[in-house]
1. Work out which structure the value 0.00 belongs to, where FRET efficiency 1/(1 + (r/R0)^6) of positions 157 and 509 (r between Cβ atoms, R0 = 25 Å, to 0.05) was derived from one of 1, 2.
2. From 1, 2, which structure was Kirkwood radius over Cα pairs in Å, for residues 101-332 alone = 18.3 calculated on?
3. For Cα Rg over 2.2 N^0.38 Å, which of 1, 2 scores largest?
4. Tell me which of 1, 2 gives -9500 when you compute helix-only ellipticity at 222 nm (-39500 (n - 2.57) for each DSSP H run of 4 or more, over all residues; to 500).
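Every number in this text was worked out from the coordinates using simple rules, so none of it is lab data. Keep in mind that what you see is a predicted model, and the values were worked out from it rather than measured. Cβ atoms are built from the backbone, for glycine too; each structure is taken alone.
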Structure 1
Amino acid sequence: MEIMDTGSKKIRMIFYRFTMLMISIIVMVHSLWSQDTLLTYCNPLNLDYVYCPIPDFTQQGRHRTTADPLIVPFQGKYFLFSTNQHGYWWSDDLARWNFIPRKFLLPRHRVYDELCAPAAFVLGDSLLLIGSTHNPDFPIWMSHHPTGDEWKIAIDSFPVGAWDPAFFADDDGKLYLYFGSSNFYPIYGCEIDRKTLKPRAEPEPLIRLNDSLHGWERFGEHNDNTFLRPFIEGSWMNKHLGYYYLQYAAPGTEFSGYADGVYVGLHPLGPFQYQDLNPFSYKPGGFARGAGHGATFCDYNQQWWHISTITIGVKNNFERRIGLWPAYFDPDGILYAETAFGDFPHYYNGKFTGWMLLNYQKPVTVSSTLGGYYPNFAVDEDIRTYWSAKSGKAGEWICTDLSDTCVVYAFQINYADQDVPFLGKTSGLYYQYRIWGSLNGKDWTMICDKSDNRTDVPHDYVALESPVELRYLKLENLHIPGGKFALSGLRIFGKANILPPTQVEYFTILRGHSEPRNAWLKWNRKDDATAYLIRFGLEPDKLYGSIMVFGENEYYFTGMDRNKTYYFTIQAFNEGGCGPQSQTVESSP
């Protein structure tokens, strides 16, 4: 009887612990879900980007644009600067951004000088700022209260003609400048006097491209154009555990393979050694492509991030946006940015939500279509193509059919610039719309009402307060700032009631001896797959690079170093989730 009592107590204790564990899991899951509207984001970042202010760059159509971003933590907040925005943004949490309109120009400057590829840095209790210039006549600005737009000139004319400048304040009290944007000259660096903000010595060359060795540094959309040499630009410096990480962009901002590489040294001015795995920030596939010319920073929760340039390049080579990627230093000091599923919703701790794209190449119906801007361009996962209605009037609409009932967690509306009339920064722009959901295409329920919105949201991302089951989602236009109602991406995220794909079979890497910087990746197409995620790296357990491939069962990879062995895996994914990764495949030169 005593044994029976002891056994019963153990069973009751196990049951009690199991029950408490399940309650804890339910509470944790509910807590996570209740915060999702605040804790998730989706690239491209939803900022009120300026319309290109340069008439010569808008002859194929007026459009929004920016590039060359950096985020600087200062006074418990984050400050975001980027090219030619007629101002800057600040945020408490990286999620909600406030725009401060301002032109950092003096009477002697041309109207288009503005802040191209700006540099911002913190010295003591001051935030300092300068734009790119080939002439030593730009001022350095400073502010103790940038959220209040309080700026004054720290130095009237910075004596270094620095394009794509970056400043680094070391923890030993010394200040350094890095700069360069050229397909001939290298990245330069020099020490700057903290008090006078003048160079203490002549700038010296630090790093150059070596595209004969590094495949990703070659010019062109496919790293195959030989009529121009590649560009090295966009320098940035971080210090981590005593090592200095000098970052740079290549081969050109127009291309999907625009990426950031890094050299590592023990002194701010080198010598520097090429990090084994490069580029460390790379996103050639998916909806939002390109991850070059950026800046790496650590947030107030000790999470590292890399903010960088996303290319569009339709109406002009310099039509671009901004992307934000979680970044890490691994135990061996390797710096990398995690761009896998980088344009799907992520939490602000850097983790992927697991919400899958539900409407890739699914049926679309629309109110009207302008010329060859076909409806399915809104669901083809390519930011460079777009559908346009015939007008921008209220009542134009687009409806996407998910093909089956799904659980919708979030959506992203990416507006395209079709026949917009704007140049430069225009205040008072806003978008208004309604989102309707239906299970049968006949009975509709409003799931999002932005009819009172008065903010400029060109890449509006909405995480629903509660997930919704539906099959059809209809976006009804109420107001756009100007031009026609056009979308480069109406993207629906959540989960479908289907199994993820099984493991990809016959994953093969064909790497010829004549050109070991390139490889032809092939695999068996899976009927239940929406797309594929390829991971690569220099060690089987460090596959930090990634490429997303839609609608194909092959990829021509041109981003390898000539003399290195690479490792690859592939996994298929669909609306139900991600399948297992394949076995690792080795590819030697």
Structure 2
Amino acid sequence: MPALNEPPQPRAELLATLARIDGWGPLAWREIHGAWRLGSGVLVVEDRKGGDGSDDDADAVDLILVLHHHRLPLATLPDATCDWVLRQAWQRLIPGTAVRLDTVRPGAAVVATNACYVESAATWERAAPRRMRSTTDACDRESPGSAGLGNLVLRFHAHLPYAGMCLDGKRFARLVRQLSVFARALADGPHPGLAQHRRTVARARALRAALPRHGLVAFLGDGSRLARDRDDRPARHGVPLHAPNGLAVTLDLGRFGKLRGLGIRTGVTAVIGAPYHGKSTLLHALAAGRDDHPPGDGRETVVSLADTLAVQAEDGRIIKAQDLSGFFPRLPGDDTRRFNTDRASGATSMAASVLQGVAAGCRLLLVDEDSAASNAVAIDPLMRRLIGPALTDVATLADLVPALAAAGTSTVIAAGASTAVLAQADRIVRMDAWQPHDRTRTARRLLRRAPRPPADSLVKTWTPPNRVLHDDPDALFGPRHLLTLDVRESERPGIDGRLLDLRRAGWPLDPELVRGAILAAAWCTRLAAGEALDLAALRLRYDHLIAERGVRALDPFATGFVRLPPWLLVTTVLERLPRPAMVSHRP
């Protein structure tokens, strides 16, 4: 929230100023900088603080709309309410504004952002001058239902309008009136759809919280529409999911009722099926289940553990001091207990990603045969004999998933060509025409394999190594204490002129999420404070920072829009940057 040194001026004065400077030169825009009363709140106009370096940033200002008294529910699920407000802005305000406005556009997930957030009343008391507080207190007395709920803050970037070489004050005045109407509608209500939006988010969180006590790592409700179109909306001809009795579970969520669907249990699950029958679609839905989804998304009752990670082959990725000895006892030219490379192969990149994800706290690992390195997933016995000693004791993911499960990380592997994974699976799901079927008994009979014992030699002899961050606190921020980011290409963002390759890191990315993840990684180096800190301890410090200050902690000066990144994406960034230094450690 900006600190306001002067009390807000009347809206009429802002409109009069815009009429006066209409047709003046660009420097006259400074006349409207400041705080202005806007009926139900305050409009703050400031210089544009940051940007991605595009030409549009040169002629833009930051607009902060603060609602002091309103009928929006903020005491619980504030991020759900803020997400709904952003969606309303894109539906009812931005398409028809006289001036181009930019803010975070909500996608298929409900994620906290610094574009719309709740400012506590205590923070506002510190930031606002006495005269403004007196005005706010009077408004609260007139609207007792809103007292103590704090302020809703909505941020925009406005592209200043011009008529030729002269500023266009009339168009900006129309924008002010449109903002007034929008603010009044938010403050006064009614708010159709908000209750359903909040209930959908609350139910998803109740579902996710219920997973561990039912021995589940994911749940896909009956009727879910998993197939997506190019815009990540439900595919028009998608088939609603229906779990067969052998795979179905019913969860009692109290006030949200009972939900039936496909339950993915802890351990190892293999998903098989012919091409274009839904294997990859199911895995994509499980990855999306890390987040909550709004009404109409089709995946409102699809949830997975928050610490879910999708792993792909990443030829050419950087690997820093990673212990790969669990997969490769020997590699030419390097110590596998401290393996370094600037251009990893498909197999070594997958091994590193799995181990780094587990060290960061991954509890559900998703692997799709279509995007994996085949020799990292499984190696045919005949191929081992043909290649000979070079493959002696080399382990694959199929060999190690029982050990990972024993260490607390479940795995779902989509396989359509190799049966090696099936031998280690606790259950086998066949996708046929987009519907799941239990084929565990059939597969075991065909493999002539009895159910495996609860422990084997690999579980007894191998545990995943920890990862430790140990570097200078300014390894990323540097002496300037800031980063110059170019996130216009989300999968290859620029950091102070260097490119970070996230093209196959396993996350659906957008500029705001990437910006948030890079800033979070930089803050992690600060939080480590020069200590040799393992990722579990580092996560405690990071979670405390976010719990105390929210998503705005990542960009305290509001130089750009950010989404709150999941922890595993933050560690993904840390592992793919040349610095900070990270090493494997075995306790």
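1. 1
2. Considering all the candidates, the number was obtained from 1.
3. When Cα Rg over 2.2 N^0.38 Å is calculated for 1, 2, structure 2 comes out on top.
4. Computing helix-only ellipticity at 222 nm (-39500 (n - 2.57) for each DSSP H run of 4 or more, over all residues; to 500) on every structure in 1, 2 gives -9500 only for 2.
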